[in-house]
Structure P
Amino acid sequence: MLDLLLILTIAVLTGALIYFLRGGSSEGSGSARSSQGRDRARTRALVSLALVPAAALVGLAAGLPSIIAGAVGFFAGVGCHVALNTHESRRDVSLEMDLASALDLVVASLRAGAALVDSLNTAAKESRGRTAGILEEICDRIRIGDPPSAVMFDIVDRYPQEGVRLFAFTLASHFNSGGSVAQSLSVVARTIRDRVDVIRRSGSQAVETQASVAGILAITYGLAFLMWKQYPDRVEGFLSNDLGLSAVGLSVFLQAVGVAWISRTIQVEV
């Protein structure tokens, strides 16, 4: 019963920490964040939260004391959340770079005298992944008579990336006011590339911080392993009482908090 209560407590703390991290990043962008973007962030948080009791139960099954198993579960949940956020950020950057390349094709086609929808369709055929899907959806829905502004706002709601939002709002303005759109899309492509360049520069600088954190964790566990190999009786005696177990569990818990905090501070909103 106490083990279950401890696992539930760790799960609640993990949920509170994940909510804080997710809320801090989403509130900074205000109401511009789409509902689908919030849903994806919520899904990542729930997956990370579900990993906490699962990892803790695996630790208990492996014979770990309950407090250490709970701390390990908390660490696993935080690590999963950080990894999922990092993967999502890389997917967003890849999408925006593909979109910028597709806009170059659109601009070249427009300057050659093609119509906007035909230019978008040509770029969709030469693109890949989600970028091709975005452009194909725009072309298909406009051709069947959907209002262009409604199509663009639906794209914004489904793809909350800043580059996609800028592209969609530019097209919506063009369909509402008319005029030449080649120059505007050229500026959008250049803006997207500049934004991605800033993100990558900040990410390369954050690598040093991430390497430092990984090095500190490796040194900590390496020293613990050497102490156990050198003085097994003392280490086992330390872990055989409640004070030692509490100290180890608290250390792992604080390491997880540190990893989460650092991952939040190195994020840059551009």
Structure Q
Amino acid sequence: MSNLVQRALSGAIFILVVIGAILLHPYFFAGVFTLFTAWALLEFYHICGNGRMRLEKPAGTAIGAFLFLGSFLFRQGLADTKIFLWLIPVTVALFIRQLYQKHDSPFRGIVCTLAGLVYIAVPFALLTGLAFPNSADNAYTPDILVGFFVLLWTNDTFAYLAGICFGKHRLFERISPKKSWEGFFGGLLFTLAASLPVAHFLPVLAYYHWIAVAAIVVVFGVYGDLMESLLKRCLNIKDSGHFLPGHGGILDRFDAVLLAAPMVYFYLQIFVC
């Protein structure tokens, strides 16, 4: 099987899992995305540790999964803000634990552990804000989340195709030599165009808000991709893991989400909700 066919098949299965989890039931969404959060954190801690420092992998992964699940329960009205207070003693315990560990650079380990939570767990937790856009009634509304991922994947696909066909001018050669301005504008054009049918089939937002979301997804999705490329370049690795054949790890699949989701959430809270 050629790499292109393998990549297409595994990508299609991944899309079905993500969209299926979002549409089937709120608890499917919670379960699958809690798993994604934990898996992405494990990959991050694995590639950042890699013998250089001792990270709090189990604790960091558990905190990240709890952060997503707690955010889901809070937005569904099944828990109040006190659920997040448990993060205070747990985080303090991470620091105290280092007093009893005999290894070099304990604070570097703590910093990288907390960095994973900020970089990965917080953006994943904010996805629940897209799934529950109206805090007044705690109603699960998957339309914004579905539209967000459709626009994200549209940008990924057409930026890749435009880059392959027309790419000549490097976008950020120091970090990602394959990305081009032609790919960026190709992705932008098709994603903005895709926002109109998305607005038609998912009228939970006005068309001009969907256009704005599309623009945010393109710009910050690219920055999210570049940020993960910078991380991998610093660590001298090709992929974050081997989650999907031809696609790399789960962190590779969600790199654009990590900056795009917080910015879309910010836009919706300021201009829509």
Structure R
Amino acid sequence: MNKTIDLNQIQKLQDICEKYDGITLKLNWEMLRNRSENEKEDFFHYEDGHLVGFLATYSFGEKVEICGMVHPNFRRKGIFSNLLKEALEIIPKGSKILLNAPEASSSAKEFVKSQNYSYSFSEYQMAWKNNEVKPVEEIVRFTKAKIIDFSFIANLDVVCFGFDKTDAEKYNNRILNEPDRLLYIIEVNNEKIGKMSVQRENNESWIYGFAILPQFQGKGYGRNALLQIIQKENQIGNEIHLEVALENSNAKKLYLNCGFKQYNTQDYYKIDNK
């Protein structure tokens, strides 16, 4: 894609749709900005030179997530259906395909219902802001991830998030090369116990892939790591955001206890592409 032009138009369309619908779209901007020129992952619909429909695919190994939007003035014209059809023709058969839809979007719910897609799961989006920051004892230590840490990082996604090994390796091979992402290894007594990545943009810091090995969970290490990151990102004046799966009650409890509040929900629906 012509990144400068298209990214600007995508952002403009996102702003229009979010304001009109009162929602937050999950467009994974860190992935949009680092697209490969050799792969078709984004699909566009223009009217008179203006972008009015957009759909993006995000590959995580054998799993593919889809998110899109259509300008309010151009809905009910089959634009999103056509973009989705075009994307499904390219996605490899047998892939696990998930359509992302903000829980508060009535137009998304109507589309999902018309297609009879089955509900898969939901994620909470949570934010930490305007809270009191207390001094934190540095029990765990952060080091920047290196290529040598690749196997450890991929294994954490298998053990903690249920990734397929191949999917975990493909996903982490990509994010290790993202220039805007800070990927950390979490250590205790010089032993690797977990990981966390932080994405900074527009006075916001997003926490992704936060995981602690099972044998080190329940010892306060995860809480200490999270509080240290909160303190660090708050010092530079950023709001701190993260996402947590609805069924992950332990993680949600930790985030609430550390001062995060839920502000949005993203639903996911399974699409069969046999």
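Read the figures in this text as sums done on the coordinates, not as results from a lab. Computed from a prediction, not measured in an experiment: that's the story for all the values here. Cβ atoms are built from the backbone, for glycine too; each structure is taken alone.
Remarks
- Comparison of P, Q, R - label where Rg/Rh (Cα atoms, Kirkwood Rh), for residues 76-203 alone is highest: Q
- Distance in nm of label points 7 Å out along Cα→Cβ at positions 68 and 108 from the coordinates reads 2.9; which among P, Q, R: Q
- Parent structure of the calculated result -10500, given that helix-only ellipticity at 222 nm (-39500 (n - 2.57) for each DSSP H run of 4 or more, over all residues; to 500) is the read-out and P, Q, R the choices: R
- Structure with the greatest value (metric FRET efficiency 1/(1 + (r/R0)^6) of positions 148 and 236 (r between Cβ atoms, R0 = 30 Å, to 0.05), set P, Q, R): R
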